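Structures follow.
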Structure P
Amino acid sequence: MPNQYPRFDAAALRELCAGLARTSSVLPQDADILAASLVDADLHGRSTHGVSRLPVYLQRIDKGLVDPAAQLVLERPRPGVLLADAANGIGQVQSFKTVETLLDMARENGTATAVVRGSQHSGTMAQYCNHAADQGMILFATTDCEPAMAPAGGTEALFGTNPLAASFPTGKGWHIAIDMATSVVARGNIVAANRRGDPIPEGWALDKNGEPTTDAQAALMGTVLTMAGHKGYALALLVELFSGVLSGSSLSADISSMYAGPERPQDVGHFFQALDISAFMDLELFTQRTDALIDRIKGSRRREGVEEILIPGERAARVAARNRAEGVPVDPGVIATLEDMARKRGLEPTISAIT
């Protein structure tokens, strides 16, 4: 469906989003970081984490639930260890600033690890990992989030969809990029289906009584199913231990929803580990070995009817390349909401569809 949406210039989308953020007292450079993060998600086909999120972000800032001027506090208790307090600031802004410092530390030490407490929803984890891969680094990232999944055999939402991500540079012009929720589907897909009034596929969620449902609204009041059954539950717990427990932030079960309340700061936790590839082997050798692995996978025998074996991150890279050339597809309803917000905030919307 997104490919049927009108397309917009990425720079124009960033300008619109940054302008709106500035009206909520977000500092200009931080507004640019937030806007770039949201548009990057749409650019790569992750519209559930794209510009459609901006209205709720700004509503939370305007209500005093997020501090747009929060100062990131960084501590280095030992070499290669970074403790970050986001101080209830904007998730993407504080995460990018943390990662920038972390990458510098990894260059010094070969590897470095950071935990972030007091944060908010911070968009896709892949954006931070790809940023590291652009610089010849590997970044592993996890985050907890508002409760959506029950433990195996349970009906009470105690875990977020708890995504984990990592990116690896290649010589192919794109990165191997693994970014996945530990649920069978990202909760944002259910939110989007509910907004459109569409049903969800069977096997995605249970209602509040623990019964399977295809009703998006009932799913949002119930739980999302874990990927791969008990294995997904174990991965969700792994992320919870890294992002929630080790960071000192709230556990997923105690994180408030951005949409349904209670209206309080989320106190989300993140975990990042960076590796400087050159500390382990020559970067060129690494990309050669990575490319050889890619070629071996893509050249392997395929099942009947399968035209191509794709590598994680390859499809998103193709989508991004097309969207850079042809424009970023955005739901017309989302654009209308952003334009209406702009007018109410004294801005003149200047964005128009390319196609």
Structure Q
Amino acid sequence: MLQAADLTIRLHPNDDVVIARTELPAGTLIQKENVRAAVRIPAGHKIAVRALAPVQPVHRYNQVIGFATQPIAPGDHVHVHNVAMGDFQRDYAFCTGVKATEYIEPAASFMGIKRADGRVATRNYIGILTSVNCSATVARMIAEHFRNNLTEHPNVDGVVALTHKTGCGMASEGEATDVLRRTIAGYARHPNFYSTQIVGLGCEANQINMLMAAQGLKKSDKLGAFTIQEKGGTRKAVENGIARVKEMLPEANKVQREPVPAAHLILGLQCGGSDGYSGISANPALGAAVDLLVRHGGTAILSETPEIYGAEHLLTRRAVSRAVGEKLIARIRWWEEYTRRNGNE
């Protein structure tokens, strides 16, 4: 059971709020802050520990997270009803917080798979990709056929279908199509795939031939493509896909693992299910893991860049060069223009 002194978490001495570790009924005394909850405070939510006037910035992590929209008294619940986002001058201070990486010797290694082009894989999959959402079921049916049918190919980690919900009902050219095609091509070239098949419907906006031409992909013994319509329907398309995978399995099974440096590892980070505790627990834990990976020569990728909106000035300080920092700011400006163009905030 939590003791009275442990009911909240203070993230920085300068913060205007603390975080409720559990639900706090109205009147609960927060001894460490000498503040009583004015109303019920849900778990993970913020409670004011000092008075804030309208338009005054609200600090958490010693950073501005918003501005008071009405008077806030100590003990008040601090949330969207009394705090709003607002623009303020940020000092990008490019590169002022750069720290040299202290590499670990000897670097760690793992049992990886060396591909012919020099890249290293952590898995040996055969991939079934889709040009359009209409071919998702066929892709999944092809992959499902091999779910428990790879005992004769122990070095193949699986046949996996990667589907999406777009590819038609959209322009055949433009930003959205470019992003989709680039993403599909990225998977087609991914070292974790020994080989891939791209499945289309046949009449979609994202035509396979246009996709491959735009991304410089060419059919080969490791990259195939076909459409459901050209094969004569769903059943025949599934049969065709299964037959093609069976042709690939013997060669894919010849792959052997060997020790390779951890420098070949690339860790992708994706926001998901954020709540009031993410910045306290999950994010710092992942940060520590990434720091360790980088010290062994590895790489991490922070995806969904708009998620850092409002905190970009913290990252520009750590940019290795001004050019890198300005590239990040360019993405933020793109996001602002994108939301403005689409009528969002």
Structure R
Amino acid sequence: MKDSSTSHRLLSLDTLRGFDMFWISGGEEVFAVLAKVTGWSWAILIAHQLTHPEWNGFRAYDLIFPTFLFMAGVSTPFSLGSRLDKGVPASQLLRKVVQRGIILVILGIIYNNGIFQTEWEKMRYPSVLARIGLAGMFAQIIYLYTGKKTRWILFAVILVTYYLFMKFYPVPGCGAGLLTMECNPASYIDRMVIPGRLHLTIHDPEGLVSTFPAIATGLMGIFAGELLRVNDEIIHRNNKVVYLVAAGIVSLLLCLVWDYFFPINKNLWTSSFVLCAGGFSTLLLALFYWFIDVLNFRKWTLFFVVIGMNSIVIYMIGRFIDFFYTAHALFGGILSYFPEPVEEMGAIIAFIMVQWAFMYLLFRNRLFLKV
């Protein structure tokens, strides 16, 4: 009898995670500088896509955060599923899941405020890592204690419930149905319940309420991971790619329809944003999985794998090590002989090289921060 699942590590997952993190680790600056010094229309277009819209709307840069959460979901059936298959009790795995969530919340507070901060009222508690920790934790709890059908139902319930809440909850002084920064229900409740300061004073893009629909982003990753984990003799890898592409397209179509009623908005993590980001993340996963694990084109992956296998480190490390200073000390003298545009581009490339070299040292010595 064939085993219905596989637990081997997929190189495409680490590569895509590294590709995702690259764009907030210097990649976006390459195109910002290129657009500035050349004025090329295609560079300006890409640089524009590597910025966030002011409120509603969607650009490529909005995909980085949800893709990371999506990838955490993709890994769940491989990490937790394989242990469940070996008979490890869900209650034992639950402790690890909750522990991971708490650690990420703490790391997020450190990222925002530094270490040994004691002015509690001035601290910012919501964070990117906290959202990944909390949303990922609840998505994994759902995975541990429910079946596939129930997970799909809960996914739909989360998105619809959030939509109804945001549309019909009356905000004092504003009424119901307004989704501006000041008058939306999520920001209103965040202002009442979150201690310390909010990132934008009246609103925090990583607020507590909008973390609820982010659970659905984690679940979308779990759905994709469950498909990839099915034994290749049961569902061939080429068919898995087809299913992922189909799912991504359907998600994007639903997103476009819902956008008319509930605008795509990363700041509020609206249900339409969940479907939009999840659709693009699924298509990216299909592309990387097909290219790397199906066609076996792997030689180019090292650059991104080095980043992807230490994704929390690459995110946190810039708060504690000034790689720009190190890059300038190593290459600033040589670059000063070149024209200013070349010097500016050389500086950002040097920064990426130095940062990557540090990550490679960790990779070579098998030093990984596992949370």
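Quick note: the coordinates plus some simple rules give every number you see, no bench work behind them. Computed from a predicted structure; not experimentally measured. Cβ atoms are built from the backbone, for glycine too; each structure is taken alone.
Which of P, Q, R yields 25.2 for mean count of other Cβ atoms within 10 Å over residues 37-44, as computed? Kindly include the intermediate steps, with their values, before the conclusion.
Values: P: 25.2; Q: 16.9; R: 13.1.
Attributed to the structure labelled P.
P, Q, R: which one has mean projected area of the Cα convex hull in nm², as calculated, at 18.2? Each step should come with its number before you reach the end.
Values: P: 18.2; Q: 23.0; R: 21.0.
Comparing all candidates, it corresponds to P.
Taking helix-only ellipticity at 222 nm (-39500 (n - 2.57) for each DSSP H run of 4 or more, over all residues; to 500) from the coordinates of each of P, Q, R, which one would give -11500? All intermediate terms of the calculation are to be shown ahead of the outcome.
Numbers: P: -11500; Q: -8500; R: -21000.
For helix-only ellipticity at 222 nm (-39500 (n - 2.57) for each DSSP H run of 4 or more, over all residues; to 500), the value -11500 is produced by structure P.
Computing FRET efficiency 1/(1 + (r/R0)^6) of positions 197 and 269 (r between Cβ atoms, R0 = 30 Å, to 0.05) for each of P, Q, R, which one ends up highest? Intermediate results must be reported in sequence, preceding the final value.
Details: P: 0.35; Q: 0.55; R: 0.90.
Biggest value here belongs to R.
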